Structure I
Amino acid sequence: MSTALPEYYFRVRENGAVVFRVDAENRHRRIDMDQIAVLNIRNGEIKPHGGRTLSDRDMQEIEGWMQARRALQEMRDIDDIHRAVDYLNVTAQWAQSKASDEQLEEVTDALLMAMHDLRTVLVRKKADRLSGD
């Protein structure tokens, strides 16, 4: 485990993060975290905290973190979709080999509607891609 602390800490929130500057080099030898900004990943907004002005270094760190966070979220999104494909396959196997009539009755309509909705979107998007729109 590394003993060096990062210069910045990003507390992840639903739509972004709260940014802290980390200070461990103080006279009390404790870790102080000074909030410097709040960011919104969706719209790229960076709000300095408490009327402060962010330095070029602060902005560079924040923008780098936001770029890395977006890449991580994109990777997680596609991984979730690959998992959904796996779940669909597992669901088909379950429906064919294990499900009781009562269990199938409970989930069939919801599954059929969700699959119809998904199919409609996928076919439309595929047609758009093929037509060059």
Structure II
Amino acid sequence: MDWMLKDLAEGVPQTRQVVVLSADGLRMAQYGADTDSADRLAAACAGLQSLAGAVAAELPYSEGRMRLVVIEMDGGFFYLMAAGQGAFLAVLADEGVDAGLMGQRMRDLVLRIGEHLSSPPRQDVASR
């Protein structure tokens, strides 16, 4: 999966880091950052997707699922997109990134490899 993340990062100028994570915040794949940085981002994303889901549940006719979160910060943007059951795609990008292109490329990537990005629920070892 690393080459697909690399393709996203190199296809959208100003992309810094791409991480695929499970809903519980474990890094599944990364590109453009060291392992420690990717692990920190994945852990932070777990909390953010949970908060976004809680907000989504307040909307009428919503199933409470988060699809996309975009945060503009000093110096850049953060994107978090649902990417299959229990999996998410996170991207950090510099200020000059083309936001429309990033959203399109992220959606394309999720559609292309969505089934590979899914993270099935963990089972308790004692219940096996």
Structure III
Amino acid sequence: MTTAVSNVFHRDCPARMVLDHVGSRWGVLILTALRERSHRFSELHATIDGISEKMLSQTLTTMRRDGLVTRHVDPAVPPKVHYELTDFGRGLAEHMHNLVRWIGANAEHVVTAQQKYDAQEPPARQ
């Protein structure tokens, strides 16, 4: 397989697809949740408030396909399935964790800036 130089600013760059997968709200939260340990599907669903089971399933499938997450089935009755990051995914999750920490630390500042902007700007015409 030949590796091309990525230019995410170009619309045909394959890295854009990767950015779509890992840069989505759900992708970031799943990667961050799996950063510390593996989780069962129901644990992830409970941890990530607001994600539907369908979206969680779709995002996990995409991340498995991308080589970021693995799915393990424990031979028990009933079978227990858990998800964890691959080494590849763990490297990405560290960066996402820093992003989530920055957002958490600065969300109040962003909300204040939005309120200030909204108070100064007339509503946009449609």
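Here Rg/Rh (Cα atoms, Kirkwood Rh) was calculated and came to 1.21; which of the structures I, II, III was it taken from?
The correct label is I.
When volume of the Cα convex hull per residue in Å³, for residues 56-111 alone is calculated for each of the structures I, II, III, which structure yields the highest value?
Answer by largest value of volume of the Cα convex hull per residue in Å³, for residues 56-111 alone: III.
For mean projected area of the Cα convex hull in nm², for residues 16-71 alone, the calculated result is 3.5, so let me know which of I, II, III that is.
Of the structures listed, the value fits III.
Throughout, read-outs are computed from the coordinates displayed, never taken from laboratory work. The model shown is predicted, which means the values in this text are computed figures rather than measured ones.
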